[in-house]
Structure 1
Amino acid sequence: MIQLIERQFVRTTRPLYGHLVSLLESAISRGDLPSGSRVPPERELAQRLQISRTTVVSAYRELESRGLLRGYVGRGTFVCAAPDPTGTPFAWRGKIAAAALRSSDSTLRDTIRHSSDARVLSLAAGEPAIDCFPIEAFQHAIDHVIKRERLAVWRHGPTEGQPALREAIAERFGVPAESVLVLAGAQQGLDLLARCLIDPGDAVIVDRPGYLGAIQSFNAAGAKLIGWDVAKADMDELEDVLVRYRPKLIYTNPTFQNPTGVTMPIRARRELLRLAERYRVPIVEDATYRELYFHEAPPPPLRELDAQNIVIYLNSFSKVLAPGLRLGWLSAAPSIVDQIAIIKQRLDPHTQNLVQFAMARLIRDGNFDTHLRTLRAEHARRCSMMMTSIQRHVPPGALRFARPQGGLYLWCRLPAGVSSRALLDQALAAGVAFVPGHAFYPDPAGESELRLCFSSVLPNAIDDAVRRLAECLARALPVRSVAI
């Protein structure tokens, strides 16, 4: 790097300080000095260029003020951003905090954007069959709430959640009301848990592959993520990881797991709890999909099997009603609920009252469980339709998956050499979206995998979406992989 600067630094009639600024800015813009690279120490560069150290210091400070360099005491000065487009008055990207830069993956945002684009058949976003939403029952609940709670609806509410909803959740799910914290969606719960429990450098065990929103939240907190193959559920492997890394917590989605759809057997659940108790590691159980079984109810949640109060249970109404509700909850020891509520109040003083009261009404009058029965049957139907469409349109062996027993997803494997990221570019051009597999791994992996949501499009659009995807896949396959 220093040789590059030395070769391009020539004597000029321009002030040396300005000349050095222009040279370094151009090198950063071209990518010769990529983001994250360390620039030479001021004294060393001054000696090599035969200029004063003050000139180099001034140039570095100017580039720091533009947001292109950032100096760290005891570590040196690093490139932190490329120049903004010509005419931009201030390089804001270079001012972004280091913690924010740890969470630069836009996959979750892109997934939501595609799902809201009417031009795209989205098999990406994890949405239930929202056309099954109980509109009439929800409208009745809203009308009832506005009449009965017309003042409380518009006032500030408790950060922990409205007592009516906490009590309804307690009765429906069998948890103490004082252990319930109402959230603006399960994703908020993951972010709050990361803020509450994780210090930079802490090891966290996560499903591999696992939920991308959890991976992003824990990465943003500075955690060292250790992947554990949840499909194998090898407890010897897990114990080795526990001994080696001494993690701060275990995060798992054990029922109709996102993205694989697998469900952890009851024996493995008990062994997982025994290991967590032995090594005194708390478990965050993401139960977002456990109500979405097709026919047979899954094994009891870890929360019910937990005798040591080490499980934090996370759930959401967004995946069983509609994502637009932004309503979830967690259950944990009251001391943890209190601590998380203190963090939550800084970001979100209280979750929206009207939706909380309406949800409490839906649970108590039985409409929530009635809706779940309808949803389970519809999801099973759409899953079968998608699998049939794949068999009809996709060349044999080009998109392999296991038949799920619940949840929202098909986890698919492509032939070797076919990139799901490259396939996504083609699919988006054809008006269909999915999530490429790499997003679900805490390490480089998943290039030949992808996730399809079978519930997110109407039944009459499933075959068209799969056909478009199949046409893109056929173009991406090596000639020898296409069945005749």
Structure 2
Amino acid sequence: MSDVMTLVSPVNGSVYAERSTATEAETNRVFRLARDAQKAWAKLPLEARIGYCLKALDAMLAMRPRIAEELTWLMGRPIRYTPFELNGVEQRTRHMAKIAAESLAPLDSGLEFGDHGAHRYISREPLGVVFVVAPWNYPYLTTVNSVMPALMAGNTVVLKHSDQTLLVAERFQDAFDAAGLPEGVFQHIVLSHDQTAAAIAARKADMVAFTGSVAGGAAMERAAVGTFIAINLELGGKDPAYVRPDAKLDFAIENVADGAFFNSGQCCCGIERVYVHEKVYDDFVGGLVDLTKKYVLGNPTDPSVTLGPMARARGAATVREQIAAALRGGSVAHIDPKSFPADREGTPYIAPQVLTSVNHQMMFMTEETFGPAVGIMKVRDDTEAIALMNDSKYGLTCSLWTEDLDAAETIGRELETGTVFVNRCDYLDPALTWTGVKDTGRGAALSPLGFHGLTRPKSWYVRRAPV
């Protein structure tokens, strides 16, 4: 028996879509088809598998207007921005296609010494069925990170998307169907959290690629206990920025604001805490506050709106609770929510906020906020900044704002993080691996290391028998 998932749009609270969860029989059929299709798919030449993926990309790009409108209604991102998510999908797919052959090539260890020298090498073999469990906040970008390289590497894929962005999985299916993929190579499925855990526990897949919360990642690990299934986890973040006294201040202010407030702050690598050298602290705070006041909060279908609602009212409630607790603890709010008329308690519409006089005893500076709010602390020097940036259970990215690139590299080596950005933030480069430390997860996506995580090594020792 299946249940119905109801997708409520944050734009106006209306029901935007409803989908039934898969029955046990339907779930078994999907994973069986994926299993049955995998060996034949893996035997296709790499160039052929890449060709299918590029055809699917072209089909998806042709759907851009439809996808942009759907994204706005699904998650509340302003329509002025939603068409551009597919730019990242294209960049990542084409880069992965470019590096696939080299990333998947055998590692040749050369000949063994002796009269009967053996050829020794290590090949990369597909894992089998990859189960991608994708989030809602960047629903196409996070999904493509796993789906495309998994298919290129010779795996088949089953995609389970967030209940907030169910239609994204359908658009992926439309694209791969248009590309003519063989049956079973790519499929999507609608499952509840319990059904997802059950599928993992039953070893229906050979790998799980999960992007989501720390609690969600822990649930994935619990479900996989004793199965020996590979799990790639990209979890939460509380990403810091450090503004040194030699930074180009206007540039830093503009980019930190974008890193904090784009997508209503709903980004695992968004800027949530900022440490500013005391010499430029006042100027930075003043500039960031002035820029924050220029955001336009409102209905995201309006092209003039630059800040839409959060995807879910409960997410906005969490942000409000964190801000309120910080204010009770002595922090100072620099933005009056009343200056943003669309801000309404109990709804996903929430004004951006900048807090100072914050500290690491406040949940606002230690727990993931995942909303349009940022805290700023004054620091005396690099040493204090490093200590505060590392004082977190998360570690996805950090950003350094400075003209001294040597100093940036020295600082970066001390930081407990997956990626160090210098004069950039809130960005994912497909040539670099996407990974984290501590509670941010484990494993890697993109780059050659992403392909390695979607395959297993197989050693070969080949020699002729002695005569």
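Comparison across structures 1, 2 (criterion: FRET efficiency 1/(1 + (r/R0)^6) of positions 357 and 397 (r between Cβ atoms, R0 = 30 Å, to 0.05)) gives the highest value for 2. When Cα extents along the principal axes in Å is calculated, the result is 82, 58, 40; to which of the structures 1, 2 does this value belong? Derived from 2, not from the others. Each of 1, 2 could give Rg and Dmax of the Cα atoms in Å, for residues 213-268 alone, but the derived value 12.0, 33 comes from 1. Taking distance in nm of label points 7 Å out along Cα→Cβ at positions 53 and 381 as the criterion, the top-ranked structure out of 1, 2 is 1, with the highest value.
Readers should treat all values here as calculations from the given coordinates under stated rules, not as data from a laboratory. These figures come from a predicted structure and were not determined experimentally. Cβ atoms are built from the backbone, for glycine too; each structure is taken alone.
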